[in-house]
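Quick heads-up: structures coming right below.
Bear in mind that the values in this text are calculations on the coordinates, not laboratory data. All figures in this text were calculated on a predicted structure; none of them were measured in a lab. Cβ atoms are built from the backbone, for glycine too; each structure is taken alone.
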Structure 1
Amino acid sequence: MNTYIKATQGTKDHCFYAFVEFKDSMLVLSSFQGLNRSVIKKINLADISGLTKDNYWGGQRISFYDQGTLYQFFECGPAVVDYLQENLFV
């Protein structure tokens, strides 16, 4: 699934469009660079805290903290939030 993500650490924001998938108890965020896919971040599901789901400007948003960084996943296309919700809210 592809979606927009905002990562906030302290006062710095990093916004990007990424492919999101779950592998071996990890949330893997990757981005395509031409034909290659580079991994941006691997997040251990056990380290996630403050998991929330809300609405942001008419779309759904899922947010959580990992090692002091706030990750926000924005609804972008069908089933993205549902996919995240099914794998994170267990």
Structure 2
Amino acid sequence: MDSNGNLTGGGIVHVPLREKGQVVKSIQEETGIDIERTSAVGDTAVDVTMFRRARVSIAFNPRDTATERAATHVVRSRDLRSVLPLMLGDGV
């Protein structure tokens, strides 16, 4: 994170496949970012625990109905940038 608290993309976090929600929770606790300021994007059922730790959860080209049902939004697109309005609050 930079001095303004923004993620820089410079870190590496190894995330066990079925523990994404716990990893998000740990990052939230470490950074002081709460669920209301968290977004999550995923495409399979292993992302559902991560969705539960985010105000905005986006199933991006979901591969199963469980992922669709768990997300606050479903986006079908070839362009990942199409989730940005939802994450930034323009589409919520």
Problem - Structure from which 1.5 was derived, distance in nm of label points 7 Å out along Cα→Cβ at positions 18 and 74, options 1, 2 - result: 1
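When relative contact order in percent (Cα under 8 Å, 6 or more apart) is calculated, the result is 19; to which of the structures 1, 2 does this value belong? The partial results should precede the final answer.
On the way: 1: 26; 2: 19.
Answer by label: 2.
One of 1, 2 was used to compute P(r) over Cα pairs in 10 Å bins from 0, in percent, and the answer was 17, 46, 34, 3, 0. Which one was it? Spell out each step's value before the answer.
On the way: 1: 16, 55, 27, 2; 2: 17, 46, 34, 3, 0.
Structure of origin is 2.
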Fill in the blank from the handout: Output -7000 (helix-only ellipticity at 222 nm (-39500 (n - 2.57) for each DSSP H run of 4 or more, over all residues; to 500), calculated) maps, among 1, 2, to structure 2
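With mean count of other Cβ atoms within 10 Å over residues 26-33 computed per structure, which member of 1, 2 shows the largest figure? All intermediate terms of the calculation are to be shown ahead of the outcome.
Details: 1: 15.8; 2: 12.4.
Top value of mean count of other Cβ atoms within 10 Å over residues 26-33 goes to structure 1.
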